[in-house]
Structure 1
Amino acid sequence: MIASDLRSGVDRLGDLIAAARTIVPFTGAGISTECGIPDFRSPDGLWSRNRPIPFDEFVASQEARDESWRRRFAMEPTFAAAKPGRGHRALASLYRAGKAPAVITQNIDNLHQASGFAPDHVIELHGNTTYARCIGCGETYQLDWVKRRFDADGIAPDCSLCAEPVKTATISFGQAMPEDAMQRATELAQQCDLFIAIGSSLVVWPAAGFPVMAKNCGARLVIINREPTEQDDIADLVIHHDIGETLGPFVGN
């Protein structure tokens, strides 16, 4: 059912939340745009200006690694200034109330953690851009460690332990999805009775399969997104309105 207006959609969402025992939120870029973080896939998104660098290119080319880190540090003021929006805070309220055991996210911005979710309860399918990791041994690095070395000569640094490239702890095109996160997301989708997909175009697989999985396992499915998605026709409720306005009434509940 597509909500005819915002008020009726919010009322119906409230009823579904009240009736649910276990809610699993699933978030995409749309929940963070009101926080000042641009998305990637829209006509004026980041990828319309900069071609994404695939994982195999990052591994093979020092020039690609240098460009990747140049782009990341150019975005640092944006990420550093971002604070959780109404959508993040509403989901954190459900989490604190014991309704939502965790959140599954395609986002890399750390805003769910900042909103009050314990880090272990944020299932990051595409990683996290607020720190770095060696692609060889997995050693974790803070971004200021990378920046000091990058600023010295404009060369992306390698791991101090194994000399393999250091990359933001995100998942790039062609890079394997994190097995633990995928397993945990699968279990959550199969065990919930309300699955709420928020701000995702639902076109990136395998992540886009989780709403379908939840629905097939008997959960009610809600989709909140400004634009239509290919999964609208299987959802119990679809709200095509601003995410902050839709979820704002649930902040603090």
Structure 2
Amino acid sequence: MTLAGAAPSAPSSLYRFQNVDLSLGGKLILNDISISVRKGEILCIVGASGCGKTTLLRLAGGLFKPSRGSVLFDNAPMTAPRQDVAIVFQDYGRALLPWRTATGNISLALEAAKVPAGERPRRIEACLGKVGLSGHADKYPTQMSGGMQQRLQIARCLAQEPQALLMDEPFGALDAMTRQSLQDEVLALHAETGATIVFVTHDLEEAIYLGDRVVGLLPHPGRVGIDIPIHLPRPRNQLATREDPEFLRLRRVLFDFIETSEGHRS
């Protein structure tokens, strides 16, 4: 309950990275990462190749454990994958099971969550509808375009009803028009579900278009180099948003950051 005249409290953090280091094979990959991600926020992560963007996402998904520091999810240590954290991978072709139909692929997530068999058809139908695949329930992944396969992977993640959706360059292999369409679908799903989204991308314009905030990593080892809020109006529009002077200013800021960081070594 909010007292009369009092401002509503800011959303609490769903994720907190606290002074996180990660070493793999004796090499320091991430160094002293401290980031908070608010509940319901879309945080986009950019950076030069090899700066540790995907590794950071894997920490958020409980696939790696920090060598130092801690990763907290809803104030509890993130030590293993969780049912309420879903990961959308870039390689949708390998993420989907080719011997299962669209229905069967989504059912996989429900089976893992031990959802009763009688409840699954309703949940599957709803997930397919959310990503525009209602008429494709009986198709196999090989019968679908790349964009449809990525929609199916997203639908399978939505079946988990996640608090957090982690997306690792999910549209990198798609053509420009399909990519823009899926960007808008992600924003629509975010508006509907309120899920927290952490989105890794090489595309600076994509990061600005989607994000409430953009974090840029410096390479070798990966560490936070820039953290900027995005104050562009929502809902976003592929033409109007990208023509906004603030969008162009932010693109320049991030471009300069990446250009500088490409040659940055510790």
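Quick note: the coordinates plus some simple rules give every number you see, no bench work behind them. These numbers come from a predicted model, not from an experiment. Cβ atoms are built from the backbone, for glycine too; each structure is taken alone.
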Q | distance in nm of label points 7 Å out along Cα→Cβ at positions 133 and 157 derived as 1.3 - corresponding label from 1, 2 | A | 2
Q. Which one of 1, 2 has FRET efficiency 1/(1 + (r/R0)^6) of positions 77 and 125 (r between Cβ atoms, R0 = 30 Å, to 0.05), as calculated from the coordinates, equal to 0.25?
A. 2
Q) Upon calculation of distance in nm of label points 7 Å out along Cα→Cβ at positions 109 and 229 from the atomic coordinates, which of the structures 1, 2 produces 1.7? A) 1
(Q) With FRET efficiency 1/(1 + (r/R0)^6) of positions 21 and 93 (r between Cβ atoms, R0 = 35 Å, to 0.05) coming out at 1.00, pick the structure among 1, 2 it was computed from. (A) 1
